[in-house]
1. Ranked by distance in nm of label points 7 Å out along Cα→Cβ at positions 146 and 282, which of I, II, III sits at the highest value?
2. Have a look at I, II, III and say which one yields 5, 22, 31, 23, 12, 5, 1, 0, 0 for P(r) over Cα pairs in 10 Å bins from 0, in percent, as calculated.
Structure I
Amino acid sequence: MPERPALIAAWARSAVVPHGGAFNALLPHQIAAPVITALLQRAGLDAQAVDAIVVGNALGAGGNPARMLALAAALPERCAAFSVDTQCCAGLDALALAVGLLASNQAKVVIAGGVEAWSRAPIRQHRPLYAGEPAVAYERPAFAPDPARDPDLLQQAADYAARCGITRTEQDAYAVQSHQRALQHAPEVAQEIVAVNGVCADSYPRALTAARAARMPVVATGSQPQAESCSLSSLAISTRADGAAFVLLATPQACRAMGLKARFTWRASASAGGDPALPLLAAETAARAVLERAGIASVHALQTVELHDAFAVQGLGFCRALGLEPASINRRGGGLARGHPIGASGAIALVRLLSNLQRDGLPGDCGLAAIAGAGGIGAATIVQRL
């Protein structure tokens, strides 16, 4: 079997901190630079060996966050810097693009991942067409040219829940489990987290009971007859957040030459499009595509699965579609328990996957990380433990 083009030697992330929290004053490169420094230390590699960095970022509004980070982290000035904006999928798509750089011999060592400073995101306005007209502020851009296929993300999740009969009780139970797992496994998860601004643990996971969950307010209700029982509560939605996560990839030849200890090999990646009116289904589409590319017949052959679940109903729907038990994914808590730093969320899921496989898996075991994004796009990656 020929060598795969990319090996993973190290991984690290910041804590995930809710919007307006401890990272409130930090720009993307200020959150991510300490993660890059720690990543290189974990790999035992000098920064001057890095040929390129690929950074997912969704809310930076222009510029080149990757170049800012490369300079802030003292990577060599010659280092190529690519910024990726596929919204929620950006952190995981960055990995696939990094593998492409290695496979095409454009680089030997690449850092890839994502960062989001949602707390410092620029204020967005549409420029007026005519002099004298005011600029029009907006919260999010369009994700499809046809407004009928570009639904409010909360509303489409609520409509999906009602159509599939996924009740609020089921959603809240799924979310409570995510928080419980994150709290239970916090000491293990802390080993992958780099202290940034004095924060070295995810801030959001909470001790929740079913009674407390039932008191959470409803934030969206579908339009179908059974919609009320399938409403989305605030607990069943991943909160806005800041954070960063990165992995260090290198060719097999570079690992041998530089003495890097590779712990995982990249097996396959998939970036896939689906119905923009149902964006939460795109993670399932990407997962099926990456399984086929990796030559793995069934998701049940994987040792672990990490899904960034922006909504509880998304996690439940993903499991239904792939024949998984909800308890079998995100075994140490998912995005519902951490929060959603958009451009970093896919990379955080990957770091969680690597940590889980390193702790629980055996050589040869594979795992999958997946995420869906606005506009009906999905991304997924399979890695294998060496």
Structure II
Amino acid sequence: MKKTNFLIVILGILFSQAQAQKFEELALTPPMGWNSWNNFGCNVSETLIMEMTDAMVKSGMKDAGYEYIVIDDCWQVGRDSSGNIIPDPERFPSGIKFLADYIHARGLKFGIYSCAGSKTCQGRPGGRGYQFQDARQYAAWGVDYLKYDWCYDEGQKAEAAYKTMSDALKECGRPIVFSICEWGESKPWTWAKGVGHLWRTTPDIRNLYNAEINWGGLGIVNIIDRQADLWKYAGPGHWNDPDMLEVGNPGLTHDENVTHFSMWALLAAPLMAGNDLRSMDNEVFEILTNKEVLAVNQDSLGNQAIRFLDMGDHEVWVKHLANNELAVCFMNRSEVEWDLEYDWKRINIYHLGAIYFSKQNYSIRDLWKHKDIGNTNEVLKEKIPAHGLIMLRLKMSKE
């Protein structure tokens, strides 16, 4: 009997270690997908999610690397007598497992939303007190990704609350990416590595270029500023999350959408589209599926870009890539065009204190024009529109 009990304990420890290892091996590059909230809010349904799934495949988003379809708040309406979470029977008549199976059958992954508080932000039942029960239910349904919010926290400590849910996911028997949506209030970048795979660094994004809304929400450049100094906390399996994408939603110009998407790529941010995939035009599609920009985001080193030069309205950002390559962005925050002249030999580029660019000559590729534009032995001359940028990839020249 004693040997049997000992064996059970050992097997339990090994199982826990295996589950933890699976957890740590998830999201080795920033997750890419689509989330319902930015465009649809509470107006979610089985039909909508199925249509978005089909649109992601048909449009070519899946081929570009987007893989998660995530239902945000308002899919749940209560709990049964055993405490099991209940999906809205009118909006999701076939059940959540049916929806997960539908998504999986099309080669995509399924994500869901809950909250560490007693209620979600829209007043639906939260996960507090039901973490392990909910995790087992998510696993049974086939969930691959959980976004966990922070409303109605009732005085909980964020680190302890999210660790409880993290432990539940590690023991649920299914690999599930854990997205911590705590808005950066307790500086999760200092404690959430190993607890979650990504953590929000700011309040909610708004589809505005530059704004701080007193009732909540930040514009694109405001979020960039909040995340700029957090580069040392990002890496494979643990990402700073500046919130979902607003590309394709009303409110931003073409140049602002390009800036938004380019900077999220440079910041090694998760790329969760928030537009209506069924009706996006070719301009939006080309931004969201720019393979050269996506390659910067998905680079295997997992570095977040640093703000190398801050000249007020004009900024230079640098991201160190694999194979000693660099992504460099010249960002124009001003209301007028920037007539750029940049002498690569006069100003060296540094990364984490090491010189990667000095005497070497690099070839330069413009990732939005999709063409080579010279090398670093030449002065770079470009006209950058207001609220726009140029995004370059530098590769060591063989010459």
Structure III
Amino acid sequence: MSDDWSAPATEVLRRVGERVDAAKTDAVGTDVLATVVDVADSAYRRPGAKVLFTADGRSIGSVAAGGFETELRPAADAVRESGRPALRTYDLSGDASGDAPESGASTSGVVDVLLEPLTASHRPMAEAFAAGEAVVAVTVLSTGGDALARGDRAYYHPTNDRFEAADGDEADWPVDDVADVAGDLAGRDVGDVVCLDRDGDRLELFVERVAAPADCVVFGTGHDVAPVVELAALSDLRVTVVSFREAVDVAERLPAADRTVTTSPADVRDALDLDDRTYAVLMSHDFEADRVAVEELLASPVPYVGVMGPAKRAEEMLAAFGADVEGELDRLYAPVGLDLGGGSPHRTALGVVAEVLAVHAGRDPGHLRDAGGPIHDRVDLDR
């Protein structure tokens, strides 16, 4: 069976939902989900990174570099056989204090990985993801008491401040304390290990925000659109392609898109759900259509509107806008994309998607060697 280590997080979570549903019909055996829950020093992936080991021998996703998933497979097999979650520590530098992998992982960090049988307790996470909603998953790593056990799980829904235990019984959970911790992480795409004191017992939890991917809406159906759609989909963005021409079969031409829509430039806001996690890229190469669509988009909450084309075209478009648009131009990126040099379709697409990701992450694009700190954001809840 082939492995798919390059699968984006969106694909891993989609497959988790599929496999949980398939398990209800006894059509599959036990899958095992491995999640990075803690990182010391440097590591390839952040807490929350996942890989799914299916019962038929495949792995989907990655949690470290250098083929580390091969090292995890025996531990996943043991969890599948025992039916019980396991917490494993791996020293990727090869130090004797941990399980030194033979995969040549290019990192010096120590990672803690939780391996669990895939069960119905994962369903709320998969369902919230599929519905485009954020949820905070709270998983027990260890406890000194008898009320909860490793792998027990609860969820906090930030949209309505609701706490639910995966098994439906909140009696064993310190609901107020856990909801407070989950609320701290509800607005950040990070995970952290926290410790709570419950009647003298130490309760160690992994708390992670599982968020639906941001939306990238690409306007256009030309040949240069396909690389943008493909790279955006591989970068954990949910991609919608919008055509302004009825005669084009968008879904057939751009199969990597999650959704296709046909509408007119003036009806963009009515045809699409636009919010502050929507990133728009206009590539129709029709000046008037792009101009009208840009005005519609700037009247919405979208934080990014990129327009393909040379600087002269962008200047002409700016001159054509009405006064009501002037205060919104900080969200307009025209010409679109980072300057990576060259003009091939895939290099241009890489610059476009990289700019979208940087704006989404609140980053000023630059060289990592000049960052002067960790590659990934760190979080410390101090609990």
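All of the numbers you see were taken from the coordinates with simple rules; none came from a lab. What you see is a predicted model; the values in this text were computed from it and never measured. Cβ atoms are built from the backbone, for glycine too; each structure is taken alone.
1. Numbers: I: 1.7; II: 4.4; III: 6.7.
Result for distance in nm of label points 7 Å out along Cα→Cβ at positions 146 and 282 over I, II, III: largest is III.
2. On the way: I: 5, 25, 35, 24, 9, 2, 0; II: 5, 22, 31, 23, 12, 5, 1, 0, 0; III: 5, 21, 28, 24, 15, 6, 1.
Traced to structure II.
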